[in-house]
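In structure tokens below, several structures.
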Structure I
Amino acid sequence: MNRYLVALIISIVFAGMFCPEPVRAEDQPFQLALIHPVQIRGEEESITILRFNLIYGKNVSIKGVDFGIANHLTGGVSKGLQFGLIGLVGGDFIGWMDNAVNIVDGTFGGLQSGFFNGLGDGEAVQFGFVNSAVNMKGFQLGIVNVTESMHGLQIGVLNIIKSKERFSILPIVNWYF
């Protein structure tokens, strides 16, 4: 069996674990987008189960698997797995984001892995070259780690916790508990 098909099936199964709430009538089960606005469902729709963005897709939220080159969610609460090159979330996200660039404007809970990871508020683990957060509880592992305020641990070449009165900038490891 093709390894990509196996990965897709496994992703859909895991997506079900992230969205135990019943599917609402207004939620759409599937989205296929070439480049916004050339997509099956309108950008105002919430998607449940699977969204596949060939180049760039834009929707309100997703509960499930979000896969593509550029994945844009504009609001609401999204839950699931997101994979691609660019992941932009205007609302809240719970789950795993694995894009080269991950940006969440709202609250984030889960794992971000990529070259650049950014979030507003969250309880998270960030693995990347550059990790950035406004208010974070959790762990950052990267070359450069920056937060406004942190309750947790940073490991990297340069670690910055701006709200810390003493030793706010440290090499190798920084923490605040």
Structure II
Amino acid sequence: MKGHVIISHGLESSPDATKATALAQVAERLGWSHERPDYRAWDKDFSRGRLGDVQGRIMHLLSLARRVKAPLVLAGSSMGAFISARVSLELPVRGLFLMAPPVKLEGFDVRLEAARVPTHIVHGWDDELIPALEVARWAQARRDQAVFVPDSHRLSDHVHFCAGEFRRLLQGLA
């Protein structure tokens, strides 16, 4: 085993989402173990706001990541990207793969922050929720690898492309 990947789904999604499944298949083919936590219970906690219990999501991912003894890569889409980036500040990770990462969240005090590790970002130019230029500025300031594609927030037309970018990240870490 080369390492372990935790793939975090977005809000109003699930561990069986198309992108999460595609990333898990890539990890498996390359000899990485993987898991896809289910955050739906936190997402439905509207007492915390329209975005659910973001802090609860972060704490759950942190508890899972702390158990990992192998080199760790965190991956996520949208809210899953946000929490992956936040958790990367708390413990050692080898890399980050962020799809449609929100640079800021409504009702959350902090902007997107992440550990200074190899980070690959895929974002849609036509993202209706997170402006591509905000993500470009964030990635530029960090000198991260970022690819922008003609797609919406869900990146549904670029699932295979995202899997290919994820493959490149994992291969580069091996």
Work out the source of 9 here, i.e. which of I, II gives that when relative contact order in percent (Cα under 8 Å, 6 or more apart) is computed. I
Of the structures labelled I, II, one was used to calculate distance in nm of label points 7 Å out along Cα→Cβ at positions 34 and 50, giving 3.2. Name it. II
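Here Cα extents along the principal axes in Å was calculated and came to 53, 34, 29; which of the structures I, II was it taken from?
Going through each structure in turn, the value belongs to I.
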Value 0.85, calculated as FRET efficiency 1/(1 + (r/R0)^6) of positions 58 and 154 (r between Cβ atoms, R0 = 30 Å, to 0.05) from one of I, II, is from structure II
Of the structures labelled I, II, which one yields 16.5 when mean count of other Cβ atoms within 10 Å over residues 130-137 is computed from its coordinates? II
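From which structure (I, II) was helix-only ellipticity at 222 nm (-39500 (n - 2.57) for each DSSP H run of 4 or more, over all residues; to 500) calculated, if the value obtained is -11500?
Numbers: I: -3000; II: -11500.
That value comes from structure II.
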When distance in nm of label points 7 Å out along Cα→Cβ at positions 66 and 146 is calculated for structures I, II, the one with the largest value is II
For 0.95 (Rg/Rh (Cα atoms, Kirkwood Rh), for residues 82-121 alone, calculated) the corresponding structure among I, II: II
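All of the numbers you see were taken from the coordinates with simple rules; none came from a lab. In this text, all values refer to a predicted model and were calculated from it rather than measured experimentally. Cβ atoms are built from the backbone, for glycine too; each structure is taken alone.
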